[in-house]
Structure 1
Amino acid sequence: MSKLPRGTGLFLVVSAPSGTGKTSIYKELMKQCPHIQFSISHTSRPPRRGEVHGRDYFFVSRDEFDVMIQREEFVEWAENYGQLYGTSRAVLETLAREGDKDVILDVDPLGAKAIKDRYPQAVFVFILPPSFEELKRRLTMRGQDDEETISTRFNHAMVEINEIGWYDYVVFNDDLPDAVSLLCSIYRAEKNRVMRKKTEINKFINGR
């Protein structure tokens, strides 16, 4: 377990099965709450059309990723559908030291649990679709995968959803604006916890 430096911003960890709309939700959150910055992950997969190195992911070769694993450079990492993904310890701790912004992380439940073990003061949110039927429909409507891949993703989603019990919050993405509003409310409420407002409280008390 690690203690974040004094003055560190909030770590907001978001997980969701594929097809839930998680990316759309947190990107809109970042538009509405400009003090949140995204923790960019490393991946061994090649960039997709429109993706930019250093903005969407840090794209590295599988050999480079393996070396980073051996050097214990990741807070968490996992292999999903044949590709490696990980959160760099150096990236996360650099963001923590800056302290003037909050950080949102997009990781699966296994990675989220590793982050919770290291940074238990982080806030963990699980995003769900309105129903299993809707999740399967969204996976199919994306038009990116064959039936076998869709089935694999759906079964993997069932495994991930079983981890929801240890998360702090759940957001159902039935309506995108409502889901964004709820995540914003969670973020703003967490920002105003007494433990995060000690400096302001002390200034108030000492300024009597």
Structure 2
Amino acid sequence: MRILLADDHPLFREGVKPVLEKLDPDAEIIEAVDFPSAFEAMRHGGEMDLALLDLYMPGMSGIDGVIRFRAMFPDIPLVILSASEQLDDMQKPLAAGALGYISKSSSSDMILGALRRVLAGGVYTPPSLLDRDDDEAAAAAAAAVGKRYPALSGRQIQVLRHLAKGSSNRQIGEALDVTEGTIKLHVAAIFRILKVNNRTEAVLVAQKMGLDGDD
């Protein structure tokens, strides 16, 4: 496995390498210190299996770097590793095509789990983005996974996340402070949008979206 690790802080790069080696003991880690060197490594460093980028590095603004990376290397799984936990900083890269956003304050086990999820074809959405209850955050969560499922509303994503935890309609209604009948309507709409026939199939989709609530 070949992994691009782009971050302008040498201590962070050294600290995250042992985590990456748990993905694959034989992993080759190619380092970059800013967006220009990251793009150079991608162009001339051989085929990569995974790219990890800090959001704030020299060379260009973070979101512009994400957009450019996705345009240049659309088939490479891209994950953002950032110290920022601002709503916009989490939402925009995911909406632009990053498959994960991981806070640098995360434990090594959480980082490893998130990367394994992405490599398995899923999307890692940070819990702090999904756990917020206000309308703005619900819209952010919708944007984060809406690239693949654009018809899902923020509320439907919240319901789907509870489905993935195994909650009943009554339990979901209590958690979201709405009636059980309202949840039944949301569940029916989710089945229709995701083109699934039952809760089990919906949960499988939720796992691919990173909404299974394991973290």
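A value of 0.8 for distance in nm of label points 7 Å out along Cα→Cβ at positions 13 and 45, calculated from one of 1, 2, originates in structure 2.
When relative contact order in percent (Cα under 8 Å, 6 or more apart) is computed across structures 1, 2, the figure 15 traces back to 2.
Given a value of 23.8 for mean count of other Cβ atoms within 10 Å over residues 157-164, point me to the structure among 1, 2 it was derived from. So the calculation was done on 2.
When Rg and Dmax of the Cα atoms in Å is computed across structures 1, 2, the figure 18.0, 67 traces back to 1. When helix-only ellipticity at 222 nm (-39500 (n - 2.57) for each DSSP H run of 4 or more, over all residues; to 500) is calculated, the result is -16500; to which of the structures 1, 2 does this value belong? Derived from 2, not from the others. One of 1, 2 was used to compute log10 I(q)/I(0) by the Debye sum over Cα atoms at q = 0.15, 0.24 Å⁻¹, for residues 53-116 alone, and the answer was -0.42, -1.04. Which one was it? The correct label is 2.
For the structures shown (1, 2), FRET efficiency 1/(1 + (r/R0)^6) of positions 37 and 101 (r between Cβ atoms, R0 = 25 Å, to 0.05) is largest in 1.
Bear in mind these aren't lab numbers, they're just calculated from the coordinates by the rules spelled out. In this text the structure is predicted, and so the values were computed from the model without any measurement. Cβ atoms are built from the backbone, for glycine too; each structure is taken alone.
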